[in-house]
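Right after this note come the structures.
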Structure I
Amino acid sequence: MLSVIFGLASALSWGAGDFTGGLAARKVGAFRSVFYAEVIGILFLFIVVGATGESMLDSRSALFALAAGALGTIGLMLLYHSMAIGVMSIAAPVSALLAATLPVVVGMFTEGLPDFLTLIGFGFALFAVWMVSQSEGGVKDILSHLSDLKLPLLAGIGFGFYFVLMHEATSSGGAFWPMIFSRTGGITLITTYLLITRANWKIELSSLPIIAVNGILDLGGNFFFILAGQAGRLDVASVLSSLFPGATVVLAWIFLKERLNRNQWIGIAAALTAIVLMTI
């Protein structure tokens, strides 16, 4: 039960983080908003570690966390790039579905099959991730742009391995140091990218509050995902955390008055069904 609660908290926090991240990206651009959110996040984590006195990671866990952060960031950069050069309605559902599916497959090999209702819940949750991320065009958009699938698939693999590696990095306990090492891997990659592309680093001070909120919410998503994995199975934690697109579209509906299409309403209903099945 705790795993379900923490997984849902992760989805809500990541969903709200994506919502605020989208607002920040409109102001300063996607890569700069991600970079400064990561930097603010890691500074906040050092304060938390100093206050809590959490023990340092062993070298094996630190390497897993670094790799998780690097692969997750690569996934994010590939996703943004695919959205920029391709069709957004393809990139979002394909990457999200693969990100949720990969930990399920790994979990079945490492932890065995879950009970029957949880398996059915996985099916509804994966369907929900697919539907809630789509535009009005739905599957027709996917079939008409099959050549655009490579980058979203690679992005989904990056996100999926983030779940798997971060779960492994925190299997012996701890949460804040793993997130620090994960952030270090991500910041290193984004910094390298910005240097190579000679991008403009400057941002307006007025954009810092929304970037800071985005960074803290993203940390919350990571924190609750770690707790969900420590309280239960990798696959349950990953699938529930992957429902974050639902939180994002609902927030956009409430605050930005964006209209939800039929696919997204079906996805939200499927997500609620999945939650019930995995809670019983």
Structure II
Amino acid sequence: MSAKQTILSIIKKLEFILCKTIDKFTEYPLRPIDNYLSREPIRQKIPAIVYQTWVDNSFGKSHLKELDKFRSDNQDLSFILYDEIAMNEYMFNNWKEHQIYNIYILAKYGPMKVDIFRYCIIFDKGGYYFDINKGVNGSITELHDRDSTGLISFEGNNNLILPNERVISKVKHPDRLILQWGFGFEKNHIFMENIIKNICDSYSLFKGKVFENPKNAILTFTGPGMFTKTFFETLENNNLINISQAGIDFNGKGVINLKGSHVRYYSQSSYANFSNNAIVD
């Protein structure tokens, strides 16, 4: 490491310590958020419930305020949070006889487990999934018709694997990755079934392999890479005209990082900080 790189590394660490110290006064103590059950759930094909996850139910003041706003903007939907213990129990109780459960157990990183969990619970129950640090400004249900069987959106990032000619005209943004930090589907949707199958079929390609950048490997294996690939394949082989395709970042209404959501990483290091590791045994 050069002298310049060393200095920049020290500055970055000092900035982190300073931010953490300030947050100790402005964001702490961490508090839980209660599940919210809608009094007037909307009637539609996608069940009126949003599932979210985090390691535990502890959030900073600003993050809690943003989560409350997200719920307030979507009072026609219920919101349920699964922590790590609840996720593990759910996967054991509902998927222990399936290969995907073994991959879930053998996964070395939390985000990979959460990827698998979101597909399994949306396949089982239907509804929406949103990462705990993200959201939408406004109503989720206004982004699709009531008879839609699914809702997807697109990242701003380019997709390097384009769909074939039979599919490309059916995709709103074929040159972009389909985001999977927020989506919704009816129960037993074939797309969710297919992505679970594709992860199982691809397991041998990732088993025990060490990656210089584990995060990128996870994005490919269980994240938006696999999500996009599977959507294109499913679209090619099935008639999915009832899936609503919102524009990039939910027509510009998506919130990529809720204010204060970074505080959760003080107790749980981001997987982006790791290198030269396997992602699954």
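A short reminder: the numbers here are calculations on the coordinates, not readings from a lab. Fair warning: this is a prediction, and the values are worked out from it, not measured in the lab. Cβ atoms are built from the backbone, for glycine too; each structure is taken alone.
If helix-only ellipticity at 222 nm (-39500 (n - 2.57) for each DSSP H run of 4 or more, over all residues; to 500) is calculated from each of I, II, which structure is the one that comes out at -27500?
I
Among I, II, considering only relative contact order in percent (Cα under 8 Å, 6 or more apart), which has the greatest calculated value? Kindly include the intermediate steps, with their values, before the conclusion.
Working: I: 44; II: 25.
Ranking I, II on relative contact order in percent (Cα under 8 Å, 6 or more apart), first place is I.
A value of 26, 25, 17 was computed for semi-axes √(5λ) of the Cα gyration tensor in Å; which of I, II is the source structure?
Working: I: 26, 25, 17; II: 30, 25, 19.
Label of the source structure: I.
Figure out for me which of the structures I, II the number 2.0 belongs to, where distance in nm of label points 7 Å out along Cα→Cβ at positions 23 and 47 was derived from the coordinates. Walk me through the numbers before you get to the answer.
On the way: I: 2.0; II: 3.3.
Corresponding structure: I.
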